Structure I
Amino acid sequence: MHRMRHVLSATVQNVPGVLAHVSGMLASRGYNIDSLTVGETEDPQFSRMTFVVVGDEHVLAQVRKQLEKIVTVVRVDDISSKNFVERDLMLVKIAAPPGKRGEVQELASIFRGRIVDVGPEEVIIEISGQEQKIEAFISLMRPFGIKELVRSGRIAMVRSGQLRDDVLKDDTVDTTDLGHF
């Protein structure tokens, strides 16, 4: 069987204990979660949990089946097979004495990151994007010295069916291409 990365989006009731219940259920059945994010949706009664799990179709089916049994889980979607936007947010503290700051700032700019804090010998950079972009940036920052790193985990949303796929292929969208939007 083919092991692949699955991105699941679960709409859950926004009540205490849901995260513990869901993560405990998955852990008790031996399913590893590569990434998990939770946040309130446009409706404060609901939260969205975005999971990344690795496994074959059987693993995916079992995870979905178990999630759907939980009373506070309203809906589970495997968005891996759909056209979706995925992002990860990272804050990274880099050793950057004054003589190296220009180089660090230039690399951050190339990756559309921004420096959000400057200390005497370190800077904190905020960067978001697809996992590969984040990993590439981390690799470039290692020689400077990564002092601390924290990531949000992935969030994802299915793209709108109203927009043309060719407009949405890039990481950013030029709004002049969106016509009436």
Structure II
Amino acid sequence: MSKPVENTTQILAEGTYLRLVHRDGWDYAERSNARCAVIIVAVTPEDRLLLVEQFRVPVNAPAIEMPAGLVGDIHAEEPIELAAARELEEETGWRADRVRLLMQGPSSAGMSNEIIAFARASGLTRVGPGGGDDSEDIIVHEVPRTEAAAWLCQKAAEGYAIDPKLYAGLYFVDHDPDGTPAA
């Protein structure tokens, strides 16, 4: 493994939630308001995969994603599992009895220092309508797990932006990161 070079870091631009940084001859984006993001893999007791839809300005299209949110944007020391439970309920209206961290790593190592984590939520109970907080306009989709891949292809054909990380999430419905059956 090569050792990182320690040079000066220059902030090229800074917005409310992101900054553009130059370091070691490389420009990249970093989050300024959270330490990572968590993607929640959740299947209802009726074997329906929970997905969310919302318009995403950067791609100028509605996007289909798994429920997700930032870790540490409200409480800096918030555990990933707690953030996942909070975001699942806020976005989908489902509460989890258990949340298990599955893995974490860079979302796009050549463009950003953002780390994403996958967590599996289980023991779900419907407690509200979902839809996100006051700044969000989220539509909740409950898709039969066995039909999820075909449903996503249909949505892509209709012009929706489909988050490729969904396919990793589909794997994590039934498997742990080491390939064993989901515990």
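Tell me which of I, II gives 2.2 when you compute distance in nm of label points 7 Å out along Cα→Cβ at positions 52 and 156.
Details: I: 0.9; II: 2.2.
For distance in nm of label points 7 Å out along Cα→Cβ at positions 52 and 156, the value 2.2 is produced by structure II.
Work out the source of 1.3 here, i.e. which of I, II gives that when distance in nm of label points 7 Å out along Cα→Cβ at positions 28 and 108 is computed.
Details: I: 4.5; II: 1.3.
Going through each structure in turn, the value belongs to II.
Thinking of I, II, which structure, once helix-only ellipticity at 222 nm (-39500 (n - 2.57) for each DSSP H run of 4 or more, over all residues; to 500) is computed, gives back -7500?
Checking each candidate, the match is I.
Using FRET efficiency 1/(1 + (r/R0)^6) of positions 76 and 124 (r between Cβ atoms, R0 = 35 Å, to 0.05) for the comparison, can you identify which of I, II gives the largest number?
Max of FRET efficiency 1/(1 + (r/R0)^6) of positions 76 and 124 (r between Cβ atoms, R0 = 35 Å, to 0.05): II.
Please compute percent of Cα pairs over 21 Å apart for structures I, II and give me the label with the greatest value.
Once percent of Cα pairs over 21 Å apart is worked out for each structure, I has the highest.
Looking at FRET efficiency 1/(1 + (r/R0)^6) of positions 44 and 100 (r between Cβ atoms, R0 = 41 Å, to 0.05), point out which structure of I, II has the largest value.
Max of FRET efficiency 1/(1 + (r/R0)^6) of positions 44 and 100 (r between Cβ atoms, R0 = 41 Å, to 0.05): II.
So FRET efficiency 1/(1 + (r/R0)^6) of positions 20 and 68 (r between Cβ atoms, R0 = 25 Å, to 0.05), computed for just one structure, reads 0.65; which one of I, II is that?
Traced to structure II.
FYI, it's all coordinate maths here, none of it is from the lab. Worth saying up front: this structure is predicted, and the values here are computed from it rather than measured. Cβ atoms are built from the backbone, for glycine too; each structure is taken alone.
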